[in-house]
Structure formats: C-alpha cells, structure tokens
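S.K.: I've put the structures underneath this note.
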Structure P
Amino acid sequence: MTSDTLSSPENKERNMTENAMQERSAEIAEGQITTAHFKVPLPGELICIAPGIFWLRMPLPFKLDHINLYLLKEEDGWTLIDCGLANDESQTLWQTLEQEYFADLPVKRIIATHAHVDHMSAGGQLCQRWNAPLYITEGELKHLNLQTDTQTLQSSYLAMLTASNIPEKEANSLSQMGSQLGHMFSELTAPIFFMQDGDHLTIGDYSWQVIVAEGHCIAHASLYCQQAGILISGDQVLPGISSNVSVRSDDPEGNPLQHWLNSLQRLKSLPADILILPAHEMPFYGLHERLNQLEKDHHKSLQQLRTALDHQALNGEQNQDYSVLDLVKVLYPRALSPFETVLACGECLAHLHYLRDDGFLEKTTDTSGIWRFTRASLASVNPSDKNTVTG
C-alpha cells in the first residue's frame, strides 16, 4: 500500500481524534481515566491515531497477550517504536506489513523504549531487515547485553533467589527459566544512537521530547510531543496494569522503587489532558489520575509491610526477622506460579529496600546466606552481635 492509499484513513481518523478529544475534555478535567475510542488494530493492521502517527498491535505468547507498537510517518520512511518478539508468528506479520505499508516507504529508524524481551526481542532482526539504526538509551543497551549473557544472568538470578530463601531446587529451576529469556533476543548488529533525557527528535512534522525514567528498568525512554498532545509511554504508564518494579539480579542492593516514584512525580509536570499511547492495553486519557493511582498502590504495599514488621507476626509465628519469601506472602497471599514467584520476590525486595533506605528496617545476611529484614527499632544496638549488614 502506498502513501497515497493511507491519506483517506488519515483524514477520517484525524477528525475522529479531534472529536473524541473535545467530547472527553470535561471528564479529563475532572481527573477521570478515559479509554480513547480507537479501533483495536487487527494483526498486520495500522490504525491512525493522529496525522502521521499510527498504532500497530503484535501478539505475545504470554498471559499479557499483546504489545502496542507505534509508527511515525515521514516523507521518506517510517520510524518504528518498539519491536515485539522475534518468533515465527511475528515474522509472518512483518512480511505482510512490509508488503502493505513499507514497500515504498521503508522503516528508516527504530526506537526502543527499553530492552525487555517483549519490546526488543525482534530488534536485531528488524534493524537488519531495513538496514535501520537503533535509538536506545545507554542504560538499556547495557541491560540488553546483560540479558543476552545468559550464563551470568542465570548465576545472578540464582544468587538473588537463594538469598530470598527460595529452596535450592526451586531456585535453580527458576533461575534457568529466567535466563532463557536471553535466548529470545535476535542478534543486534545495527548502528546505535544513544538517547538522553531531554533530547528532542524531529520525526516528520513533530518534535518528540525524550523522557528517561528509572524503576521498571535501568533507563526507560518515553516520547512526548507537545504539538500533538501525545505521550508514547511504553511501560512507564499503563492504564490498568502496573509495571513490575523489581530489584534486578545484577544490582541486588538497588532501590528501584524510589527511582520509580521519583519518575512518576516528574511525569506530573506534563499536561493532564494529553493522550497516552501505552505499550499494553488501550490508549487513554487521564495521566495525572493514573500516576496518582500507581503511587497509591505502591504506598499501600509499603504500609502492608510496615504493619507486618511492626506486629512481628506472620502466619501466627513470632519472629524478630523475616526473609523475602516470608514477606512475599504479605503482599501476595494467593498461590503463585513459578514465573510469578520470580516477579513477586523482585518486587517485594524493591519495597523492602525502599523501607531500608527510609530507615524503617535493617537488612542483614544470616549464616546461611539468607537475607533477613528486621524492624529498625527492634534491631540489636550492638553491631558485633549481628550478622553482616548488606544494606
């Protein structure tokens, strides 16, 4: 399909977008989260969000079964934002898309919001397909290289899970499972350009400001266009689900939750009524309300942990200190799948490190190498009586 063929849908969708924004202005002003009324794209279909801005959805073989990608149109080609998975189903769809949309206007650059597998698995393949450079933050390229070093990744996963009090056999199995994600990334040989916070990328008729945030990953890049009133948010702001905020196995003493909360505060400086194009679920309005919800959810989890540590009672047992696995059950009382256990340990640890750095608790390592968490006011006043303090 040539660029001329796209002109009619563009005009139609432009009018729909303008009307929808007018109709929702009152609700947005009242702080509501409102789903934008766009047709969900079928596999291999582009939906026009605004002139030159298109939405593409690719399937994922996970519980979260899709990822939203975005295409920005220029006179001489396209910019693709995020890539999806490098699997057979996606490759078939990319072939169809190339025939329909990219035959005369190829993809000229690819932007990665971050290096998680659902966003960057196909990055190397797609860069090679169109001989396109990759734009990514330096921190996320580092993260990508860490994930593809599967032996080191498995070792660091195992160390963190064991220290979290996961039984050895289960920890071995979970660490192998986690490291296997590294095999899903296609080889990256393309030229790389680093994005930094505050950069402005001119793409077609628009200027996009790069907003780099920490917490969900090392250096997540969102793109904000003031002219269009649009934020391409990646995983930084999703309308219904909360992005995982976990301590990474390569940075086991980190405090990602503090970084995440700081990043949410920074995003509040953007206008409340802009359209959010997220990496999952539906485009929506109500940025500030959603940011407030995300903050509230994490502070609720922090309070649950404070209460548990204050009461010193878990499962009817009186203990002075707790392992990560003990406290996972406070935040996630239901039965968890193996993959959910990995995520839950990382996220629980992120909240515990926030409380540690806030002075509420102390973290130590016992003689078995298990991390232990104790209410700070209940900790021994004699450091020589304690095991090695790790944080």
Structure Q
Amino acid sequence: MSSPGLDRHRRFNNYDRGEVVDATTVRFHFSAPAPGFAQAVSTINSGLLSNATLDRTGEEFGPGNATDIIASGPFTIVEEEIGTRLKLAVREDYAWGPASLAHSGRALLDEIDIIVAAESSVRVGTVTSRQAHIARQIDAPDEAQFATDALALHAATTNGVNNSLNFRFRDPALDDVRTRQALIAAIDRQAIVDTLFSDSYPLATGILAATALGYVDTSESYVHDPARAATLLDEAGWTAGADGTRTKDGQALTLTFNEALPQPRSREVVTLIQEQLAELGIAVELLPGDQAAQDAARAEPGTVQVYHSMVGRADYDVIKSHFSSGNRNALLNGYPDGSVGDEELDALLAQIASVPDEEGRAEASAAAQAHLSENAYALPLFEEPQVFGFVSEVQGFATESVGRPSFYSTWLAG
C-alpha cells in the first residue's frame, strides 16, 4: 500500500510498507520496532481520507479546494473563503465517535464558522464583544480581559518539547560547550516569563513539558548566573574589549536568532534576550522574513545560530521528532552534505523510537535528555500552552492531546 508522490510522515519511524488484507483491514510492516506508530495514526495529521481525495494532486489540496476534500470527521467543510473563513456543517450520519467519550453519534453543534484573524486585538475583541463564541491564541497580555463571569479561559498543555532556544553547536561561534553554557547562564528565563507571559506559561524545568511522556527535571542545568557566564566566556576565549564587545580571533560574538512565527511573542522574547546578552558583550540579531524565509534560513548552515522553536506531541517520540538529524533537526546536527556532528545524540534518539516497551522508551528518553542538557545544546524557556478564550455559553469544549480544539462534544447553553 503506497501513494505515489506522498512522502512518509516523520512521525512514522521505521515504516516499511502497508499491505491491504481485505476491505476493512490493513497490515503495516516495519523495519524495526515502532512503538510510537499507534499514537501517530491517532492524531488529526493521520485522519482518514477517501480514495478520490488521495488521488488529488498537491495543487488540488491547496487553497480553494477545501469543500472537495472528503474525510471522516463529525463535520464537513461546506464553504471556503480563501485565507479568511471556513464554514463547517455537522455530518448528520456520524456514528463512530471515540468510545472514551460520553456519546458516539452526531456532534451537538449544527455549524461552525471559522474566521482567520491574525491580529490578537481582533480575536479578543470579537469574543469580548460577543460577536464570536471562542477564539484561539489569546496572548498573555489579553488574558485579564477574560477574568469575568461572562467569559472564560482554557490554557491547554501541549505535552511535548518546551518552547526553547536550540544552540547550533556545529557553528564556529557555538562549537565550544563553554560558550553554550555561558548563554544559558546569561539568559534570565524567569524575567522573560514574568515580563511577557502569565501563569498559563510555567517556567520550563526540562527539555520536555512536565506533563509529557518521559519528562525528566533537568532544571539544575539552567541556573541564571551572569557572573558564571562571564567567566565561561573568558575561558572560551571570548574577551571583552574596551566597549564591552566580546571577540575571539578578531571576530565579534554575534548570534542570529530566527523569529518563531507560530510561537507566542517570539520577537519580544528575542528582543528581551538581546538586552540581557548585550550586558555581557554578546550581540543578537533577529532574522527577518515570513515563514517561508524562516524555514529556508533555519536549514542553511551559518545562517541561524540560535533556533527558537517548540513541538507538541503526546508520545515519547516527540524528542526524536524535534532533535534528530533525520527529522526536524532543530540543532542542525545534520548538514545538507549528509554529515552528522553528534552521532551519539542521533543514536540515543533512535533508541526512543525503536525500543518496544514503555520502560525502555522512558529510559532512552531520559538518556537523550541528559545528553542534551550536559552538552548545553538547548535552553528550555517555558511550557507553551494553547490558550482559548470563550463566552460562558460555550459548554463541553475540550482539546486533544497537544492542545488543538475539539468541538465534537461542544454545545451552547441558553
């Protein structure tokens, strides 16, 4: 079973092929154990699609074709205004809801209008003025507006790799572990959370969220200590000049950060870090550009030294998905020429996706987290939530395992 032109998703580790057994049965074959497969096929990324839909070209999946996509969920797309709006209608004969829920038949809502609003003020204003029932991505400064009896907030955990700074250790500016340790000691994470966020964004205590499978507390590796940071920079050969700028071999210590556009307040986070690192003579530049420009730059060696990112997934495999050179490659451990800087890290991550039992996967995840923290490869900042604001009439609202909204059991009171 294969679909020409459709690549295997990075979540499907060790996948070999699928075999059609009969009209309702498929047998999957793997080159090695793949304990994360069951979770991977239970997410929205792996929803069932009709044969006619799968036969469509890439362009036919693009904007303007939403109403022609045939899937299997409790709602269907009946209207599309490209880039601005989708209208969903209930699937009247739906009868295959999860057994874990209170009902398995037709959804309780008749229709859902989804309106794209890039501006936070618009999202918040439409709910507080009761022009909309619910909004996704309520920014921390706006949360206070929902502290009334008529409104409510829901901050859902994302159960994966925390909102973090990933240090591209193969870059000459960061190839000395002492330099990376200095950055960790110099950055005041608590100040970032206190200044820019709210209680919905807990300070990270490890690479993974505390609710994630395999979580290990490695907070002792992230202590804020500017004096130690200065000493480490000296030891790494970055000396401070008369103006305070750190240089080595005639090169200033200048680091480029990406702007993580999907992540909350990334530009503000980097700006605050820029101020903190300037006190130690380290210059920070923010890479400009839209998502396409950010994606292209992050994969190019020498362009981005510090990669701001996070990823949610309710499985042990999430840490491999994020850090492995064959997956998201957040550390740029793997280069376009096929070389890998830290083969031990890749081997540790591969174990997580290949060990068949839960205890073994937890141990493999702990080993990978220890390796990441001991080598100062990443600095987790906070546990990133998905924050929703809604009017009090909204009942039964829930989120799935990484914070995405589920309206199957939602209804409106009054």
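S.K.: As an exercise: helix-only ellipticity at 222 nm (-39500 (n - 2.57) for each DSSP H run of 4 or more, over all residues; to 500), calculated from one structure in P, Q, equals -12000. Which structure is it? Let's see the in-between values first.
M.R.: On the way: P: -12000; Q: -7000.
Among P, Q, the structure yielding -12000 for helix-only ellipticity at 222 nm (-39500 (n - 2.57) for each DSSP H run of 4 or more, over all residues; to 500) is P.
S.K.: Taking 0.50 as the value of FRET efficiency 1/(1 + (r/R0)^6) of positions 106 and 274 (r between Cβ atoms, R0 = 30 Å, to 0.05) derived from one of the structures shown (P, Q), identify that structure.
M.R.: Value 0.50 for FRET efficiency 1/(1 + (r/R0)^6) of positions 106 and 274 (r between Cβ atoms, R0 = 30 Å, to 0.05) corresponds to P out of P, Q.
S.K.: As an exercise: relative contact order in percent (Cα under 8 Å, 6 or more apart), calculated from one structure in P, Q, equals 22. Which structure is it?
M.R.: Numbers: P: 14; Q: 22.
This figure was derived from Q.
S.K.: If distance in nm of label points 7 Å out along Cα→Cβ at positions 122 and 234 computes to 5.3, which of P, Q did it come from?
M.R.: Values: P: 1.9; Q: 5.3.
Derived from the structure labelled Q.
S.K.: Given 3.0 as the derived value for distance in nm of label points 7 Å out along Cα→Cβ at positions 338 and 354, which of the supplied structures P, Q does it correspond to? Each step should come with its number before you reach the end.
M.R.: Values: P: 3.0; Q: 1.9.
Checking each candidate, the match is P.
S.K.: Shifting gears a bit: With mean projected area of the Cα convex hull in nm², for residues 58-265 alone derived from the coordinates and found to be 12.2, which of P, Q does the value describe?
M.R.: Numbers: P: 12.2; Q: 17.8.
Among P, Q, the structure yielding 12.2 for mean projected area of the Cα convex hull in nm², for residues 58-265 alone is P.
S.K.: Can you spot which of P, Q the value 2.7 was calculated from, given it is distance in nm of label points 7 Å out along Cα→Cβ at positions 98 and 298?
M.R.: Checking each candidate, the match is Q.
S.K.: So if we calculate FRET efficiency 1/(1 + (r/R0)^6) of positions 130 and 346 (r between Cβ atoms, R0 = 30 Å, to 0.05) for every structure here (P, Q), which label has the highest result? Don't skip to the answer; put the middle values down first.
M.R.: Working: P: 0.30; Q: 0.05.
Once FRET efficiency 1/(1 + (r/R0)^6) of positions 130 and 346 (r between Cβ atoms, R0 = 30 Å, to 0.05) is tallied for P, Q, the winner is P.
S.K.: If semi-axes √(5λ) of the Cα gyration tensor in Å is computed to be 39, 28, 20, which of P, Q is the source? Walk me through the intermediate numbers first.
M.R.: Details: P: 41, 24, 17; Q: 39, 28, 20.
Only one of P, Q returns 39, 28, 20 for semi-axes √(5λ) of the Cα gyration tensor in Å, namely Q.
Here, each number is a calculation from the coordinates, and none is a lab measurement. Given the structure is predicted, the values throughout are model-derived calculations rather than measurements. Cβ atoms are built from the backbone, for glycine too; each structure is taken alone.
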